[in-house]
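Next up: the structures, one after another.
Each reported figure results from applying straightforward, stated rules to the coordinates on display, with no laboratory input. Everything numeric in this text was worked out from a predicted model, so none of it was measured. Cβ atoms are built from the backbone, for glycine too; each structure is taken alone.
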Structure 1
Amino acid sequence: MRTLKRTIEDKILNKLNSNKVIVLLGVRRVGKSVLLKQITSKIKTDYLLLNGEDINVKALFETQSVQNFKNLLGNKRLLIIDEAQSIENIGQKLKLMIDEIEDMNVLITGSSAFDISNKTGEPLTGRKYTFYLYPFCEHEYNQIEDIIQKPDNLKHRLIYGNYPELIHLNSNEEKQEYLSEIVNSYLLKDILTFENIKNSSKILNLLRLISWQTGSEVSYNELGKKLGMSKNTVEKYLDLLSKVFILFKVEGFSRNLRKEVVKSSKWYFYDNGIRNALIANFQNIELRNDIGILWENYIISERIKYQAYNNIVSNNYFWRTYDKQEIDWIEEREGNLYAYEFKWNKTAKIPLAFSKAYPDAKFEVINKNNYLVWINQ
């Protein structure tokens with residue numbers, strides 16, 4: 001079975017003796033457990049590996065005391081917990097370990113940002129390093145494909161996405177079944193568990209509406225009317241979906257033009273396969289009328305991975321005016337503006353209003369012929 005080396009593996013290994021909590025976050029089925037196996041195969045330190053979803057493991061952490069944790073660890077000073085968000089008050093307990101047990105190191109994974117990042121009581125500020133694991137990125141595929149294979153494989157990934165398990169499935173039918181199973185069984189598991197939401201149908205219907213509006217500005221009021229829920233509930237659900245790494249939000253950019261749109265937001269999927277599974281459309285791109293949406297979502301999600309894996313600090317936006325001049329993607333980094341338009345086949349020119357307002361901004365069109373330079377350096 002093929003196993004690709006993940007881009008962040010070496011970075012995690014370099015932090016393992018930092019006397020900190022290493023937090024590895026990512027959506028379910030994205031390969032966190034496999035990455036743990038790859039990491040543990042390369043370390044010489046004795047470690048204790050636990051699964052946070054195991055009821056017996058949860059019981060081991062019920063007593064929040066230094067002595068209990070010392071008894072649990074014995075002579076080991078590296079604790080690894082997979083799906084650690086399932087352990088109640090895990091943040092507080094990890095803080096106690098790091099503060100009170102000498103030479104203590106912890107590596108945990110989580111499929112949501114609920115308990116680990118948001119409900120720790122007293123945050124792990126100054127005591128942790130956080131890494132994000134996404135579906136495979138284009139750079140990681142370089143281990144199993146060459147530049148000749150990439151064009152056809154790219155078309156395939158625009159439809160089926162980049163979940164790691166897909167490279168082990170031979171037929172399109174198997175891939176469709178796998179992605180549908182993720183949507184139906186795994187996608188909302190953490191939301192339903194931690195937010196005590198009984199009915200997932202409303203959230204799935206919201207996701208389907210977002211699927212059709214990918215790359216477009218979203219009206220929370222309009223979504224609420226269609227779903228029979230309040231604007232606040234729509235915003236709450238979208239926030240939850242971002243916390244379990246299904247969706248991410250991009251806001252409008254503005255500095256000095258009155259007619260710039262700034263109050264609207266766009267939402268994108270971290271993975272094209274999930275988006276297509278939600279709308280039950282796995283047709284080839286030659287038969288699609290949404291190739292522009294597929295390309296925009298794919299290339300933006302790849303850029304998000306590239307920024308995260310390469311420690312690029314950037315504020316990301318879209319730009320649009322009320323007279324409908326627009327740019328798909330704006331990056332504000334190191335005091336400079338970079339504007340990008342995404343076209344599968346076509347070229348594009350920088351909008352006049354933007355070039356006048358921001359004459360020093362750099363502009364580039366990202367298409368299927370030059371995308372690798374942008375996301376695969």
Structure 2
Amino acid sequence: MKRTPLYNEHVRLGGRIVDFAGWELPVMYSSIVEEHTATRTRAGLFDVSHMGEISVRGKGAADYLSRLIPTRMDKLEQGKSMYSCFLNERGGVIDDLFIYMISDDDYYLVVNAGTKDKDFQWMNEHAVAGVDVVDLSDETAKIDIQGPGSDEILSDVLRDPAVTALRRFYYTGVRYNNHDIKVSKSGYTGERGYELYVPNDAAVSLWNALLEAGSGRGLKPAGLGARDSLRLEACYSLYGHELGDDITPVEGNIGWIISSSADYIGKAAAEKQKHNGAPRELVYFELTGKGVPREGCRILAGGDDIGYATSAGFSPTMKKGIGFALVKSGAVKPGDPVAVVVRDRPIDAVLVNRPFYAFNG
């Protein structure tokens with residue numbers, strides 16, 4: 001299995017190491033609830049160096065990307081990022097990703113760890129002359145600091161006014177210990193925060209500097225467990241759960257990314273669903289009975305099986321079971337009662353509007 005540059009730091013801090021997409025990563029240090037709550041109320045520090053980073057450079061880079069994603073490229077400007085995804089011909093999602101615009105001819109893509117090699121191969125299969133596609137993942141670490149206290153902690157370490165002046169989804173370059181790093185005001189927790197793209201050689205120093213700066217401010221290192229429960233409360237769709245080769249953006253409730261007029265791969269299927277609807281839709285539920293729902297649980301409405309939970313678990317903030325479910329379109333609506341089958345036992349639940357936890361940014 002692979003290890004990030006911060007592996008030894010996780011071991012030193014008592015992290016419980018698990019296999020995640022072929023990487024040895026901490027699922028938690030103390031407890032998922034404690035790390036989740038720290039991020040919601042103060043700050044959490046996450047190692048997400050397993051994510052993939054891909055550079056796309058050259059004249060024609062924007063046109064090249066416009067043929068790979070369903071989102072308008074003119075939503076970007078220098079120093080800004082946006083969320084999108086790669087589609088297959090059927091309109092299913094190959095991967096979801098963030099694109100950072102460095103210049104008209106230079107873009108920086110962040111993709112999921114488990115799909116990075118597949119993404120890179122797919123991008124090269126659609127390569128065009130004059131555009132270089134380079135995998136930077138092995139030389140790049142990624143550290144996220146998230147939570148209402150992240151501004152104060154990060155500014156103490158980087159001491160660059162350009163960082164605190166950032167708007168959401170914008171980024172800037174900063175020098176740290178003679179290294180160039182990218183700082184993006186973004187994250188996948190539902191809190192204000194930052195994502196830091198760092199050369200491997202600078203990762204340990206920056207990680208420990210952030211922990212030291214946050215030691216009196218409630219900052220805690222947080223693992224994969226809290227990262228997922230925070231994402232769940234914020235209702236952010238995730239590849240491999242709400243999105244996949246056979247799950248479209250419309251079904252995964254990110255149909256808003258379909259905005260491009262370019263001739264992109266999967267356009268016919270994507271636009272048909274955006275205008276006519278999809279056979280399935282994503283809904284959100286809270287348990288009213290006792291239990292903890294899990295991914296894959298069947299969803300019943302009036303005794304009929306209408307779909308399954310794509311992501312589910314215990315919400316530390318709401319103190320109840322919550323989840324997303326992919327169900328037959330039109331079968332249910334917010335306010336309707338449903339049952340979530342946990343270990344062959346139907347548990348009462350109700351459908352609600354998203355999100356469970358409103359963005360605090």
On FRET efficiency 1/(1 + (r/R0)^6) of positions 76 and 236 (r between Cβ atoms, R0 = 35 Å, to 0.05), which of the structures labelled 1, 2 is highest? 2
Work out distance in nm of label points 7 Å out along Cα→Cβ at positions 100 and 180 for each of structures 1, 2, then name the structure with the largest result. 1
Can you tell which of 1, 2 yields 0.20 when FRET efficiency 1/(1 + (r/R0)^6) of positions 148 and 260 (r between Cβ atoms, R0 = 35 Å, to 0.05) is derived from it? 1
For FRET efficiency 1/(1 + (r/R0)^6) of positions 140 and 292 (r between Cβ atoms, R0 = 25 Å, to 0.05), which of the structures 1, 2 scores highest? 1
Can you tell which of 1, 2 yields -10500 when helix-only ellipticity at 222 nm (-39500 (n - 2.57) for each DSSP H run of 4 or more, over all residues; to 500) is derived from it? 1
So if we calculate distance in nm of label points 7 Å out along Cα→Cβ at positions 28 and 44 for every structure here (1, 2), which label has the highest result? 1
Of the structures labelled 1, 2, which one yields 14.2 when mean count of other Cβ atoms within 10 Å over residues 36-43 is computed from its coordinates? 1
To test your reading of the models, identify which of 1, 2 gives 15 for relative contact order in percent (Cα under 8 Å, 6 or more apart) when calculated. 1
From 1, 2, which structure was distance in nm of label points 7 Å out along Cα→Cβ at positions 92 and 164 = 4.9 calculated on? 2
